[in-house]
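Below you'll find a set of structures to go through.
A short reminder: the numbers here are calculations on the coordinates, not readings from a lab. Quantities reported herein were computed from a predicted structural model and do not represent experimental measurements. Cβ atoms are built from the backbone, for glycine too; each structure is taken alone.
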Structure P
Amino acid sequence: MSTPRLEVDLGKVQHNARTLVDRLAPLGVGVTAVTKATLGSVEVATAVLAGGAHRLGESRIENVERLRAAGVVAPILLVRSPMLSQVDRVVTSADASCNTEVEIVAALSEAALAQGRRHGVVLMVELGDLREGILAEDLERVVKEVLRLPAIHLRGIGANLACQNGVVPDDRNMARLSALAGSVEVAFGLHLVEVSGGSSANLDWALGGGAIGRVDDLRLGESILLGREPLHRTPIEGLHTDAFTLVGEVIEAKVKPSQPWGSFAQTAFGPAVDTAGSRSAEHGEGPRAIVALGHQDTDPWGLTPPPGIEVLGASSDHLVLATGAALLALGSEVRFQLTYGALVRATTSSAVPVWHGGGTR
């Protein structure tokens, strides 16, 4: 197979989805499987749906359209607020979207009316992380305006934490979300069918005995794809952390000094990385390798190489490794595990084809 490539074990993805669905079900919490990191991969979507997710979550309409074109008919939630320039496409392909601006919801309503459709809306509430969200004191006013729109179905409210400033989901902020859902229902005499509590960052809270309240949905991406929780990036017991593997090829293998020499300025990507504490530095010189990967393909600092190998640095197209005691063979492959950020960048690179294996289980 060609390199670089991203290998995906679909059986492990399905296992992770099924395990989380089964653990959350007794709490009355369903799973929206967020597949945005895979750019609308129909193979990954099929795996998470087979694992029991009741809906897919995507952040870009292009991914939603890709899934629809591939024949995916499951409900899809656009988890980023639609752009005004794309409301027609959103109404055509997505069943519902997360929103914070009445002007955009009004445009969705107009587009839905023109298409003879009804579009679902989840209003996102600000709970402290300061990414997207309606301030709590403004929520009832926004709800009142949204309910006037003829082609909009207000499905519920939601929140996002831990993405922008690392605010941890806990009983206090989740109770606030539940209380807001209740107050909206009382004020307008309606029933919200959805209270979407957050992302994979909510798992420690939800599965650790947290007070679930009205929360009945979590939008899970990293935990399904990589088997880790985002707050501390620790593996989740019983989940696979190696469903995705980035494979690169060695294009240079030499013994080199541990430290550069000459006058120094910035590198191609900013200040130089201090490698004084690396294993290669400790030995004065040692085996190095260059793998044909770089910033254009992934986040180099989000890669975990095999034991005994260390990532020293990267430029656009070169990943520099210290390889321990031995030189690697030219043309040999090095397999890396990825963080969520490295995964997103790898799937976005046209130079990194994706190979799906493992099958669904």
Structure Q
Amino acid sequence: MKQLITTVIILLLVASCTESDYITDDVASVVSGSGVFIVNEGNFRAGNGSLSWFSYDSVKISNDIFRKITKRPLGDVPNEMVVGGNRGYIVVNNSGKIEVVNANTLKSVTTISDLNSPRNIALISSDKAYITSMYSDSVTILNLKKNIVSGFINIRRTSEAIVLAGTKAFVANWFGGSEVMVINTLNDRVIDSISVGNEPESMELDRNNMLWVLCNGGWMREYFAELDCINTNTFRVQKRLIFPSKQDSPSCLKISPSRDTLYYLEKGVRKLSIDDNLLPAITFISEGDHIFYKMGINPLNGEVIVTDAVDYQQNGFILRYKRKGIFISTIQAGIIPGSICFKVKPDLQTEWR
């Protein structure tokens, strides 16, 4: 009788456990292949941001993977993740930190703390990175060998998106701004500023080394949104495409693997050639009853992944489309799935065409 009671208790304990209670080395091996990291922002000040991993090998998603492996929460409003070599860098905005992890196991390397509202990170070289900030008027310089802050670049403005072109870094002054600052990455000095539309929130570099800047016009819609094209050698705006209505709110500019086609979110996914002189009048992928929030383009095969924030309270979804816009699947992620980081192998280039 005593043995029966013990067995029942064990069964009840096992039944009460969730997937996240079983932390094994097998979980870490899940991220060793090719796939997509989805940065789930979570609710502001709730500290429930998380990381999901969609595996191209198993075609399955693993949610809350950072906590399962490190045995601690990711933090408050993670904003971006980038991979460089065997390291992954997760920028956690409201927690003021960067989590440095092994990109192939997701095991923690270190945590860089006490940052001022970090937003995005650009890997300048194997030993240096720049970090933008929503509230600070400086870009932070990070020593990637020691994983410490090594200095600051005073740009006298807050910063958001950052794109590299040769030895120059282009930094967008997003919140209430209308400029793109140019930094010489060899000496970490500001060398110029470029006037663009109001609130430049995302940027991409095309195959002709032209910088495309998507300006959303401000959250109060005071100005018309616009898509500006900048010559990265002369720092001049070569083309301005103005959106027809102040109610237009484009976001999340991305570019194709061939770097000749631009994508952005505006009541669905829209796309245009870098040679076009008019903005697209129709959507490439319809939003339907979803709330498209962020987007990523697979750098090898052109697959489009869009996140659906649902109601910004419950778990959202990622929606996968082939490069021609054909729907593949919908998969549940975490709360407010945001930035997308691809970690793919070249042998995936011919898949999902």
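Brief remarks follow.
- When distance in nm of label points 7 Å out along Cα→Cβ at positions 142 and 222 is calculated for each of P, Q, the greatest value falls to Q.
- Which entry (P, Q) yields the derived value 2.9 for distance in nm of label points 7 Å out along Cα→Cβ at positions 166 and 286: P
- Highest-scoring label, criterion being Rg/Rh (Cα atoms, Kirkwood Rh), among P, Q: P
- Of the structures P, Q, the one that 12 was derived from, the read-out being relative contact order in percent (Cα under 8 Å, 6 or more apart): Q
- Computed 44, 37, 27 for Cα extents along the principal axes in Å, for residues 190-309 alone - originating structure among P, Q: Q
- For helix-only ellipticity at 222 nm (-39500 (n - 2.57) for each DSSP H run of 4 or more, over all residues; to 500) computed as -8500, the structure of P, Q it came from: P
- Sorting P, Q by distance in nm of label points 7 Å out along Cα→Cβ at positions 150 and 262 from high to low puts P first, with the largest value.
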